[in-house]
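**Q** Structures given as structure tokens follow.
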Structure 1
Amino acid sequence: MAIASRRAGAFVLLAGGVCLVFAGLSSSFAFSTSGMITTAAAIAALLYAGGVWFGDTPRTDCSVVLFTPQLTVAAGPMAGRTVAELFPIALRKEIDAQCRAALAGRASHFTPGGEGGFDAAPVRGADGLIVYGILIASAPTPAQAATG
């Protein structure tokens, strides 16, 4: 309930601030139509900039990673980054080794650090050659999979 009341309070403050800014800027333009449009555009730009600046960054899902022979992410928002840097430092060495093994043609299931599990496998093209690798993170138990 406390979170809902804080959001309601924040919304009231935001709406009041927008109304006051709109009234103030519009009055400086003598309440003309073009002045009101300019004021609305300025407020929209400020709200957008504030949302981008203070908003949460979207979470990236690293549970399935398609990677190139150079061990970089092949597609998605993390494209171009190395596979190892998507994971904690303690797991990087094992993940790197298993990804290299997948590109050499060996599929494997491994659990670095004893937590969770990963599957690494080659992805073959129509001609049978390995063109990519895939790394799939799996939760160790169904309960953790449901909460993850």
Structure 2
Amino acid sequence: MSDTKRERIITALLLRASTITTANGYNVNMGANVFRAIPKIDPARLPACVVYPLIETVDRIGSGKCLCTMPIRVDCLVLVGSTNPSILAEKMLGDIRKAFMGTPVASLLIEEMAYTSGGTSDYSKEDSVLVVANFTVKYFTAIKDPYT
């Protein structure tokens, strides 16, 4: 059987995270290692992005359709090096937002995608910085069929 529409969207988002490299014109090389919902990343695997599909809500609308609203959290973790962690974090957040919002992601699958929050609140690690970006993805399915 094929993947659900939600699964196809998640796969597209993972692929989008992998494009966040300096070779693709971004400021920070974060897409070298992309993981799905893995909370602990070995420091030897940095830089890395982790995509977390979260609990969605569903609204029934006319014509036998559901509007699904799926929160997505993207965590990106890189080694600091000689760059000020705050400056690095702002570049990272900009890159994440550009990657996920700059060009339609899976435009045939997604009705709407919005950036809802992001940044970092912890500069306590001496060797790395973590930036979190939150998005909301809206998409339609048939009421009785999550595959269409």
Structure 3
Amino acid sequence: MSEVVKQEESIEGSKVGGHSRKPLAFHGPAVLNDIACFQYIARFDVQSSILETLSKVVTKMRSSARVELDDEVICARALVSSVKAKYASHLEAHVSGKHPATVWSFPCQTNVFILLSHQEILDGIAKRVLGQSGPRKAVSI
């Protein structure tokens, strides 16, 4: 399984499924690579994978998107773009550890684009801790 975790990377498939701790939030219509689509924001422990690959004749929404069946997005926040507004969603217990999560699936061409990766959250926390402690002084023995 190939994990996609860097910011601004994406996966795309004919059918895509995933889960997030927060429900999907409608972000509005958009046009990506001349394809009209509907966008949603997935937040808090997002994990998504391709359930069915794109056919060779279909134009991708994002030219750099990964399209292999074993590709999987893992991030903190993602932009989900689908050619149809309709999707299935339900709340399921114990999906991400001991917490419930919203499980969702899109039955048509869908792209999942990483807006915020987990690594950036960790880097931000580390920078904040270093900034609060101030510069360190050399100690002589």
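**Q** Figure out for me which of the structures 1, 2, 3 the number -6500 belongs to, where helix-only ellipticity at 222 nm (-39500 (n - 2.57) for each DSSP H run of 4 or more, over all residues; to 500) was derived from the coordinates.
**A** Structure 2 accounts for this read-out.
**Q** Ranked on relative contact order in percent (Cα under 8 Å, 6 or more apart), which label among 1, 2, 3 comes first with the largest value?
**A** Structure 3 comes out on top.
Every number here is computed from the coordinates shown, using simple stated rules; none is lab data. None of these values were measured; they are calculated from a predicted model.
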